[in-house]
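In structure tokens below, several structures.
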Structure P
Amino acid sequence: MITLTIDGVEVKGNEGETILEVARRNNISVPTLCYLESLTPSGSCRICVVEVTTEKRGKKKTWVDASCVCPIEEGMVVQTKSPKIMRERRVILELLLSRAPVSEKLLELAREYNADPRKYTAVDKGEANCILCGLCVRVCSELIHSYSITTAFRGVRKKVLTPFKIAQDVCIGCGACAYVCPTGVIKIIEEGEKVNVNNWAELDVKRCRECGKLFGPVIQLEKLQKDYSLNIDAELYDLCPDCRRKILENQITKTSGMWSTE
């Protein structure tokens, strides 16, 4: 076990853990925008910065680091709310707001840190509403294994795109990218018998065999049936969740009736 101090409280962590992991386990609040426990941390948004001090051979070293990627060390002293860190986060928020000026999550943090949402103006005047946190790209590749989107270009021209700007036939319309997006810029729109995923892909939607209701992208259901062992009858993939639930409930009722002692 490694012993360190966070905001004056002595805490313990395991080798390889980050400051953020230890802080959260000890109910010490550190804001994040690009972090998700199930994904590889990237440290791209920088809002989780903390002030770190270590001492080696009698010499102290202090620096500012992203807590989501900074591993803990024995005797490390961490401050998550020092005046320097509060200033750093305020500036970071003002820069992020120049890219996503209407993001409710960013505006909420701006009020907490007294950040001015109008202090800076992005090259695209915030029209992208994307802070390039990379969560959508990472969830698509690391959890969904679809690899439908990526980041392209560099500097102020950097953006999230499909490879070669072509609508992707590998996108399964799962909606994970929209779910993790901190600014809410990724939209999934139902248009008739199609579902449009942020203009990255347009997918056919399956109709329920029983009630005729549209309920899910065809390619997503085919992937579930092919790639995952869910022990579900093949015919159930043609049913919407409501009809599927009714059939399963009837099956359970019949099964329990067979074993009734009355």
Structure Q
Amino acid sequence: MILSKIIQEKRKVVEAAKMNLSMKELMEKVSRLCIKSSFKKNISRPHHINLIAELKKASPLKGIIRGDFNPTQIAVTYQAQGAGAVSVITDERFFEGRIEYLKEVKDRVTIPILRKDFIIDEYQVYESALWNSDAILLIADILTEEEMRRFINLSKELGMDTLCEVHNEEDIHKCIEAGAQIIGINNRDLHSFKVDINTTKRLIRFIPDSKVKVSESGIRTYEDVMFMKSLGINAVLIGEVFMEAADIAAKIREMFRY
């Protein structure tokens, strides 16, 4: 129910954005850019599990998670503590994100930036490039296989990587057929918002060894991180536990022990 509301609202947001800046104007602006993403490389570094650290002010279920939310300051902390990439939530209505955060964060850190939003239109792919994203999230549950393929190919043309998110075997099949190179298993069911980190254990065997594998949601302890490493996960996407921490740097050190 929450997901359908988010998508309904997102369609309105995209249409409003098109009224403000046409698709033609957006494509012209993006054509002048030269993006060379290091996202895939950074989250698949060997010998240890990599961190995609997320900026997440609020969520539909919990409301405000971090009151003193300073995205650039937090991103700098993430980089200093060894994160391979920063995930920036840009949805405004349900997560209190802002697309402007992408450029603000990019200007302050050298690690790649993932735009995390509900991408349903190729306009948003171009938009992500314009706002300095190195990669975008594509959610298999809300896209057809053809849309996935189109958005993956367009992202590649623009120099960006794609993190393709799955929650079941059907999603995995869709992503593989669409040409996904990075597959993220979301331990959170986007329909019920229930979290079970064993979802990764159940699904990872269906993902070919040639793909970069990410686990998302519900990872809150050092033991959780080591569990994911033991399964063969390349990177973990973590945000909420950091947003709840009084000392973010200390929490990262506690969970990763680099």
Structure R
Amino acid sequence: MEAWPRPAAPEGTSVMALTARDVTIHFGGVVAVNGMDLDVSPGEIVGLIGPNGAGKTTFVNCICGTYRPNTGTVLWQGQELLGLSPPALLRLGVARTFQNVASLHDLSVLDIAKLGASMRSDRGPAGHLLDLFRSERAVEQELTETVLRPLELTDVVHQPIQTLSYGRRKAVDLARALAAHPQLLLLDEPVAGLTSHEGMAMAAVIRDVRDRLGCAVIMVEHKMDVVMSTCDRIAVMAAGSKIFEGLAAEVQADAEVRRVYLGEP
């Protein structure tokens, strides 16, 4: 698997951590997320695990603007994210993937990567002006080499996404997010439904993304082998609340986590 070159940070920017505090959202009488706190440093991969219905995806959806929580604050690069639209978040360098990948009709793999690249946050006005003078072929070649090749998608660049296997559609969704050169990458079950080989290959790409782009990553995932081998730190949710946070070995050893998540007495 080949890797892409690490882009230079935009001039005049500073890198800051994500800070979420007291994020709470309820739907009617059901509290889906309750007082959730989470910090993520630049270049850190934080896993978010827990049983089904724990509130993991809902919490990510609050960060991404899909939901507006009842209380709480989420700061990224010193700016409040809550209440911003997904396009506004992309302009701040926040990109995400989804549990369920839409077919996007007849768009090709390359078209979807180009869609992601159009939302790059690290290109100032001069950069976007320069892009106007680049040939379409040059843009496509760059995306193929820097985004699609590491995800092993070069053999299907012109195929419609709806013709691909589920695992490859998941890879295309990640390619879309990576093409935006995110500073904060939110992954919602990126290896769900993939074979063991596909899952570990995707995990290797995620680690390479962190190493080369220097972005912060929050990864919601159920496959514990991927979580344990990929994440620097793990937060555990149950019934909408965070019940534990620590290193992989600490999470595995905690009795409450094992009871809630693994069903042990």
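Read the figures in this text as sums done on the coordinates, not as results from a lab. Only a predicted model underlies this, so the values are computations on that prediction, with no experimental measurement involved. Cβ atoms are built from the backbone, for glycine too; each structure is taken alone.
The figures follow:
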{"quantity": "If distance in nm of label points 7 Å out along Cα→Cβ at positions 109 and 237 is computed and equals 1.4, the structure in P, Q, R", "calculated": "Q"}
{"quantity": "semi-axes √(5λ) of the Cα gyration tensor in Å derived as 25, 21, 19 - corresponding label from P, Q, R", "calculated": "Q"}
{"quantity": "Among P, Q, R, which structure scores highest (criterion: FRET efficiency 1/(1 + (r/R0)^6) of positions 45 and 221 (r between Cβ atoms, R0 = 25 Å, to 0.05))", "calculated": "R"}
{"quantity": "Which of P, Q, R yields -10000 [helix-only ellipticity at 222 nm (-39500 (n - 2.57) for each DSSP H run of 4 or more, over all residues; to 500), calculated]", "calculated": "R"}
{"quantity": "Computed 28 for relative contact order in percent (Cα under 8 Å, 6 or more apart) - originating structure among P, Q, R", "calculated": "R"}
